[in-house]
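Each structure below appears as structure tokens.
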Structure 1
């Protein structure tokens, strides 16, 4: 990739970050708004380099954060317990998988 294209991509990402921070200053929606700003800038950078699929995935991940937070605050479910148990389950699953792949001798 040429140096000019690389500078153009970083210029667009930097410009989007500055625009996003300006919008956040006006709205006061710092968290999770900053995640949206970062996601848009990273996705734009990926899209300009021709990685459309990666751009969509990055944008989707960074947009899922505010959606998840909005759901957690609006639904009356003890999310702390749900998330904690999910993490414990994932960790236990990883340990069992690793131990079954290499049993003690």
Structure 2
């Protein structure tokens, strides 16, 4: 009988996250969350959401993932897009209901 030695499987490579791009992805998520909280401050909330959306789209295009494969940029883009949509929609609906100029 031919007996070959057993070699243990190689350890999985740890995923090293770029700290700058990981921070940008986290900032996108944080800005989306905070802009959803302050959506009623009209010039401030949409500005936060727009910056978070830009950071999230950039890091999403670069393919940034978390250390265990989490897709933080996609979550940030989704939160920023929802916050931006809600903020603009409510602002324009309230202007319309109060007979103010729409633009």
Structure 3
């Protein structure tokens, strides 16, 4: 089993996400859990492992969505009763001011 790089947090309040991928319509979803290294998302969109995504995360009480880039590292193509599937996203950038801001938002969401 692969060891986790960072502690996952399940947000107390919903964190919504708008998901952009090249040549695909905008998709929406919600964060199942999130960490400094990536996130698990529920979405009605369809994405492939290895696909690069740009997400805009909307945290409660945060005035503007936070934009982050990532790559799909796993997917569970089995959809739930509402038509949503889970996917794992690894952040493309894990250093710098934007990532520090993301880490602060994750800590506040716990």
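Figures for the structure shown
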quantity: Parent structure of the calculated result -29000, given that helix-only ellipticity at 222 nm (-39500 (n - 2.57) for each DSSP H run of 4 or more, over all residues; to 500) is the read-out and 1, 2, 3 the choices; calculated: 1
quantity: Of the structures 1, 2, 3, the one that 1.9 was derived from, the read-out being distance in nm of label points 7 Å out along Cα→Cβ at positions 24 and 80; calculated: 3
quantity: Structure with the greatest value (metric percent of Cα pairs over 21 Å apart, set 1, 2, 3); calculated: 1
quantity: Top of 1, 2, 3 by distance in nm of label points 7 Å out along Cα→Cβ at positions 32 and 88, largest first; calculated: 1
quantity: Top of 1, 2, 3 by relative contact order in percent (Cα under 8 Å, 6 or more apart), largest first; calculated: 2
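Coordinate-derived values only; no laboratory data. All figures in this text were calculated on a predicted structure; none of them were measured in a lab. Cβ atoms are built from the backbone, for glycine too; each structure is taken alone.
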